Structure formats: structure tokens, C-alpha cells
Structure 1
Amino acid sequence: MQIAAYDGAKVQEVLDQVLITAAFDQQVSLLLLDDAVYHLHKNQCSDKLANKDISAIYRSLQIYDIEHIYVEQESLSICGLTQDAMLIPVSLLKRQDVATIFKSFDFILSA
């Protein structure tokens, strides 16, 4: 995912698709890059934006056996965030390794 955390309904739609896919015992991984790294920031204030708090969805990923959450390291750095600022445990992935990890997936959903 590349879009900002509260950038319209698209984020909610993608997260719904992720959870539905995982509910049918499909192996799901997430990669967050660019502004999407803000999705996992611990100190979100969605109430000030009149949006649904998506942090609860990310906290529930483990229930759906979604265990591989990747964050692109360069995006995290550009946004001024650290791995410690993430809401849930993530694996850092270098930009140069994104294409390699894409090759390991059968299906890629992008937003």
C-alpha cells in the first residue's frame, strides 16, 4: 500500500479485502511504503479527522494469521519515523529488495 492512512475510503476497502482474503485461509503479507508507513504510526489521531481509526484493524492482523508486515526502510526514514514508532511489529525492507519480494507472491493487490 502506498496511500496515506486517511486518504478516503480506498484504505478501508483494501484492508477489508486483506482481511477477507486471510479469512479464507490464504497466506497474506503486507508491504507499506511511501505515505502508507503512517498507517502504523502509534500516535494516530483519527478522531480529529472524523475518520474511522484504522489502527484497530492493524492490531487485529495477527488474529487473521497475517504475520508478515513489511515496511520499506527508506519510506520510514523519509517520513521521519523509526521502527520503534510502529504500532505493531514489522520487518524492514530495503527499497532495492521490493522487486525481489514481489516475485515471491502469487497475487499482488496495490493501492
Structure 2
Amino acid sequence: MSAPQTVADVLEAAAKLIEPEGAWTQGSLARDENGRMVLPRDADACCWCASGAIMHYGGDAPNDAWSNFSATIGGVIPHWNDHQGRTQAEVVAKLREAAALAREQGL
């Protein structure tokens, strides 16, 4: 995948990043295969929270992507992502919902 160019692209890329089984986490922006906390853009990262997945792509667009995703979930991303009972499928679906809304808004 080429580097995401728009807010919608960043959010869709983040959804794809954490969609595979085991690629999503809670309580950390990202983790390596041993479960240790790493930075989202670290080469050893293998799972990410919603914020970490957005951060993984860097650049200016993620700032707008964070805002867009926060508006979609109606709250603070880490609190929402880490809420007890939250599922990977819910996070992926909300990232995709946010991407679709961003596309509609031309972002």
C-alpha cells in the first residue's frame, strides 16, 4: 500500500493494519511479538491500538485523522479503545466508519 494521502486514507489504512487476528491491542500504542510496548512506527511493532494504528502512518494527516476518529466515536481514542469489553471488530468497524465519513466530507 502506498503512503496514505488523505484523512480517509489514513483511517482506512489504520483499519487494515489492525484487522488481522492479533494485530490489535489495548493499553499500549503498539506492542512487539513478545507483548512489550514499542512505538507505533517501530519495525518490531506487530499490533496497535486505534491511536497507534493512526500514528503508524505519521505525517500531518494523522492529526486530522485523530480528530475525525474522535468525533466518530464521541470520545477520547485511548479511553474508547481500552474500554473493557471493546473488541477488535468494533475498532476496525469504527475506523472504517470514520474513513467513510471523511470521504463524504472530502477529507
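Some points to look at:
- Of the structures 1, 2, the one that 12.5, 40 was derived from, the read-out being Rg and Dmax of the Cα atoms in Å: 2
- Of the structures 1, 2, the one that 2.3 was derived from, the read-out being distance in nm of label points 7 Å out along Cα→Cβ at positions 44 and 68: 1
- Identity of the structure behind -15000 (criterion: helix-only ellipticity at 222 nm (-39500 (n - 2.57) for each DSSP H run of 4 or more, over all residues; to 500), calculated), options 1, 2: 2
- With distance in nm of label points 7 Å out along Cα→Cβ at positions 20 and 92 computed over the structures 1, 2, the top value is the one for 1, the highest of the group.
Every read-out reported here was derived from the displayed coordinates using simple, explicitly stated rules and does not represent laboratory data. Just so it is clear, the structure is predicted and the values come from calculations on it, not from any experiment. Cβ atoms are built from the backbone, for glycine too; each structure is taken alone.
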